[in-house]
Structure 1
Amino acid sequence: MSNPESKNPIGKQSSDFRSGFACFVGRPNAGKSTLTNALVGEKVAITSSKPQTTRHAIRGIVHRDDAQLVLIDTPGLHRPRTLLGERLNSVVRETWAEVDVIGFCMPADQSVGPGDRFIAKELAAVTRTPKVAIVTKTDAASPDGVGARLLEVARLGEELGFEWAEVVPVSALAGDQVELLSDLLVGLLPFGPALYPDGELTDEPEYIMVAELIREASLEGVRDELPHSIAVVVDEMIWREGRRPDDPLLDIHAGLYVERDSQKSIIIGHKGSRLRDIGIASRQQIEALLGTRVHLDLQVKVAKDWQRDPRELRKLGF
């Protein structure tokens, strides 16, 4: 998180220094968040095997001696079925209109499909921004499979009448070619001074990061239809009064929202067992993030059909 005593970027003003923004786009579950974390070197975006885990444009900052690369991890672009889906797609399109480089992520273990073509057609209309094709999850495919996917991706650009600035295979989990991808993205950035202070890894507010960690923990092991219905709002983060200075405790009160009473029962679990597990898992991550002991109070609430209700969406921050 940012150092409150240092609001201006430090040094890194040489004429050959590069800085700028790159966003990762792709269909849901294409590995964008895992790749963002691998490049930053720390966890700034939550990850899950569930599609559409990312709901905000999360910024992760890569600090190098020769550059500062600001990565924006976007929600998966998809054909929306709810008002939430429409708003998430708008976040993606607004983001790629403002960045210096677009990284299009396509997993190596799956053939290029309709979802990829849908996104590529939209990218074809973005003519002024260089586009890098990133074949992700190469650890999940054979060498022949990776080669076939690279050919498919190259042909995709040709079919739609544009040329990829680069085509690169990467495994974020194994760390394969992550540094090469960083070099390629940096090479496409404009020259300019650092945009963020040294050491700052994200500009996300702490309460948003905390809410995301709670949501990540709540996604583990739930049924396929439930992840889309889960939202988390942090209502309060306040230091416990009367504690010794060397033993502070941060009280965090958060609401975990679902759309139906039946979903509330699933989240709470038998005698509160699932909610207890969510609290333990997320508290450990939150304490690591904030560097202090935390007391986490989670309340499960029902906001009926919130994904389709404009008023509820506003209340939940969308």
Structure 2
Amino acid sequence: MAEARDAGELRRFLLEGHPLRGQWVRLGPAWQELRSRRAYPPLVEALLGEAATASVLLAATLKFAGTLTMQFAGNGRVRLLVAQCSDDFRLRAVAHHDLVAGEAVDFHALVGAGNLVVTVQSDSSAANYQGIVPLEGDTLGACLERYFEGSEQLPTRLKLAADHARAGGMLLQKLPHGGEGGEGAGALLQDAWENLQLGLAELPPEALLDLPPEDAVRRVCGAHDCRLFGVTPVSFGCRCSPERVAGLVRSLGAEEVHAALVEQGALTVTCEFCGRDYRYDAVDVEQLFAADGLLQPDPGRLN
């Protein structure tokens, strides 16, 4: 049983005979690896864990290969938070804040007034989909429910939880059904949907971190016939690479990069998500821009 609790996994489920679906997720090793990259005060750490969990739950709704990025920027103590999950459930996240360890503030003070932005990028298309809603609600889950209501037009309920070792969550959705089956079927569907919402509302946050998925889903679904699907692994995975960072350096322009070299002796780019350093000396920079035909190498200066 301990092994199941420690696994990082996603489980999808649905109610038989109703257009109602859900996702359960618990992050163990993936969350611990993410958290180890940077130290955060407990309140920021918990918010980041909830955001990372939410990005996995939202990515599970994608119907194509791509990446979902959830970001909120407000005037609260957490100035910026970004959580990103790919369709193959590689996860990364980072937060910028000015909160002091031991300081106690509520959710509104943490995020302040601002916007929640969800961006979906397809691997096969240059076009992005973006939904933006105000950061309004008493929890991150409530803010995301507003996002689904305004951007997806899908009734959605979420509950999220995170501590130092684990993060977990559950998402419920009522899908379009077109009124099939008449008034009686519609009443049965609404009754089932209300039962699920009540079950999720009554589920203690710690149950998302402690209970096996079968038990957590059963407590939410109650007497309804529910089908729980197999395990999808979730892992920490940063998308930074030498090629991506080289593109970033090129975008700064040869003049600015050379000015940095004169001042610092070398240019170091650090990935905020994983902490990996990419170092460029004068030789690297000359080769980088020469490869694009933007700058011809100067042998005298390289030597």
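Bear in mind these aren't lab numbers, they're just calculated from the coordinates by the rules spelled out. Just so it is clear, the model here is predicted, and its values are computed rather than measured. Cβ atoms are built from the backbone, for glycine too; each structure is taken alone.
Values for this structure:
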quantity: Comparison of 1, 2 - label where FRET efficiency 1/(1 + (r/R0)^6) of positions 134 and 190 (r between Cβ atoms, R0 = 25 Å, to 0.05) is highest; calculated: 1
quantity: For 2.7 (distance in nm of label points 7 Å out along Cα→Cβ at positions 70 and 278, calculated) the corresponding structure among 1, 2; calculated: 2
quantity: Ranking 1, 2 by distance in nm of label points 7 Å out along Cα→Cβ at positions 174 and 198, the structure that comes out highest; calculated: 1
quantity: Among 1, 2, structure where Cα extents along the principal axes in Å, for residues 38-125 alone as derived comes to 44, 23, 17; calculated: 2
quantity: Read-out mean count of other Cβ atoms within 10 Å over residues 86-93, computed value 20.5, structure in 1, 2; calculated: 2
quantity: Comparison of 1, 2 - label where Rg/Rh (Cα atoms, Kirkwood Rh), for residues 158-285 alone is highest; calculated: 2
